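Rule-based calculations on the coordinates, nothing more; no lab input. Predicted model only: the values in this text are computed from it and were never measured. Cβ atoms are built from the backbone, for glycine too; each structure is taken alone.
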Structure I
Amino acid sequence: MKTAKLGDRVKIHYVKRFQDGSRISSKAHGEAPLEVTVGVEHPRFRRLGLDLVGLAAGERIRLSVPKNQAYGPHDPSRIRRLPITKFSEFEDLPIGRWVKITDSNGRLRSVRPLELRENVVVVDTNHRGAGQALELTVMVVSIENCGSGPDVLVP
C-alpha cells in the first residue's frame, strides 16, 4: 500500500470546524480536492504537510489546531464604532449576529453588531474564529510520489 512521504503531492478533502462544532469550510466529496506537498507548511493549515506522512489514500485523520495557530486570540482593540448608515440595508439590526457590510474600499467585511447607540453601532471586527481552536478532519484522496525536494521541511 502506497503511503505519503516527504515531498509527495497529496490531494485531500477536509472539513474545518470551530471548537463549538460549527462548520466553517470544507473541500468535500464532489469538489476539487486541495493539493498539498507532504512536508511543506501549508499557508492555511500549519503542520498539515507533516501530519500526512505515512497516510494512505482513503485514510482519515483529525487534527486539533490551537487558537493561537488558528485565527489568534480575540483582540479587544478590534471593537469599533461605525456610523449607523453602514447598516441601512437592515430593517432590524441583528445584535450579536454576524453580518456583511461594505467597507470604505468597497469590499465586503463580516462584523458582529454588539450595541446600538444614537447614530453609532458598536461592532466586533475580529475574525469570527478569533479565540477559538479548530478541528480539521482530513481524508487523503490520492498520492503522487515525487520524492523529497529542497523545499521540504524536516520535522
Structure II
Amino acid sequence: MDGIDFRLNHSTADDIAAHLAACDADFVAPLSRRTRVADYAAKLARLTERFEAWAGEELAGLVAAYCNEPEKRTAFISSVSVAPNWRGAGIGDRLIESCLGHAAALGFVRVELRVATANAAALRLYARHGFRPCGQEGEEITMLRELSPPDERDGKP
C-alpha cells in the first residue's frame, strides 16, 4: 500500500465529515439520509477510537469503534468506510485488523457491529475477519467477533 500512512486517532471532526461525505452513496442507505453527517463525524471524533488510512492529506479509510465501556467487554464498530478511489487496495482489511488487535489489547473479548443485509461487500469483509451473524432486526444484521483472551495470544496484542 504505497502512499498510505496508517494512524490512530489523527483525524478531526472536519476530516471525518469530509471522508464520510465522499463515501456517502456507498452506505446502505446513504448516511446523509439517516443522520446529519457533521454531527455524526463530531461524535466519532469525540468518542471513538479511529483507525485511519491517510493518502497525503486525504483520509482514505476509516474504522471508528467504541472501546469506551470495558466493563461490558464488547467493543462496537460504528463505521467502516474506504474512499472510492482507494477501494480494492486492502485498506479496509488492514483497518479492521488494527481495530481487532487494539480492542483485544485493551481487554475486550468481543467486537460487535451492525450492517445492512443489502451490503454484500461489507458482509464479505466482515466474514473474512471472523465476524458471524448473531441477530437481525429489520434490514440490519448484528455480527459478532470473539477475540482471544490475552493468555491465548502468546503476548501478541
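Calculated for structures I, II, distance in nm of label points 7 Å out along Cα→Cβ at positions 35 and 83 is largest in I. Taking FRET efficiency 1/(1 + (r/R0)^6) of positions 59 and 123 (r between Cβ atoms, R0 = 25 Å, to 0.05) as the criterion, the top-ranked structure out of I, II is II, with the highest value.
A value of 12.6, 39 was derived for Rg and Dmax of the Cα atoms in Å, for residues 11-98 alone; which structure in I, II was it taken from? The value was obtained from structure II.
Taking mean count of other Cβ atoms within 10 Å over residues 91-98 as the criterion, the top structure among I, II is II, with the largest value. Across the set I, II, relative contact order in percent (Cα under 8 Å, 6 or more apart) reaches its highest value in structure I. With helix-only ellipticity at 222 nm (-39500 (n - 2.57) for each DSSP H run of 4 or more, over all residues; to 500) coming out at -9500, pick the structure among I, II it was computed from. Source structure: II. Kindly point out which one of I, II the value 113 was derived from, the read-out being volume of the Cα convex hull per residue in Å³. Computing volume of the Cα convex hull per residue in Å³ on every structure in I, II gives 113 only for II.
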